[in-house]
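No lab work stands behind these numbers, since they all come straight from the coordinates. Note that this is a predicted model, so its numbers are computed, not measured. Cβ atoms are built from the backbone, for glycine too; each structure is taken alone.
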Structure I
């Protein structure tokens, strides 16, 4: 159970870091730049803890897939990014791929 809490922490920290990276405007604004750096350090620390018990491919699929979906949603809601049908289809395929890996793949077994 703790492994998935670490993975959730890694995902949340990565999403925060990426969101503030946009606001850093190429690391020219100090506060968003520092938040980005701290968030990524936290994300990688939590991901490293996750990898002690969850296979790398599975953990990374969940981490990156969740991050893509959450960042796309945040960019749509807060940054005015448009998500057209192909973008939504692609996001759906990413989610489907993560689900297939976790439910059907033997790689998910520890």
Structure II
């Protein structure tokens, strides 16, 4: 099922009084965070005009690892987050709230 159809189906269920289990709600939040991070890495990489291989080289990683990160298929560690921020010449900002996950790379000012 396409993502937007899935969202509509969930909204219809919620409108009829359906409530998600706490586990499902927590899993949904984890997925949103992984997707927000993946999107932030992709957008910053594209902004810099880098390929996945270029970013991998700058970060001391493999292209496959960058692909997994951008595909939201892996959970990054704190040291990995730092390596990516340095490789992307940016500061990493993560905002977590009850219903929102925001991940952004803020470009360092030009020297």
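For which of the structures I, II does the calculation of FRET efficiency 1/(1 + (r/R0)^6) of positions 37 and 101 (r between Cβ atoms, R0 = 30 Å, to 0.05) return 0.50?
Working through the options, I get structure I.
Using distance in nm of label points 7 Å out along Cα→Cβ at positions 45 and 61 as the calculated read-out, with 0.8 as its value, let me know the right label among I, II.
II
If mean count of other Cβ atoms within 10 Å over residues 77-84 computes to 10.0, which of I, II did it come from?
Only structure I yields this read-out.
If you rank structures I, II by volume of the Cα convex hull per residue in Å³, which sits at the top with the largest value?
For this comparison of volume of the Cα convex hull per residue in Å³, the top structure is II.
Starting from the value 4.5: which structure in I, II was distance in nm of label points 7 Å out along Cα→Cβ at positions 21 and 53 calculated from?
Only structure II yields this read-out.
Work out which structure the value -18500 belongs to, where helix-only ellipticity at 222 nm (-39500 (n - 2.57) for each DSSP H run of 4 or more, over all residues; to 500) was derived from one of I, II.
II
Once relative contact order in percent (Cα under 8 Å, 6 or more apart) is calculated for every structure in I, II, which label goes with the largest value?
I
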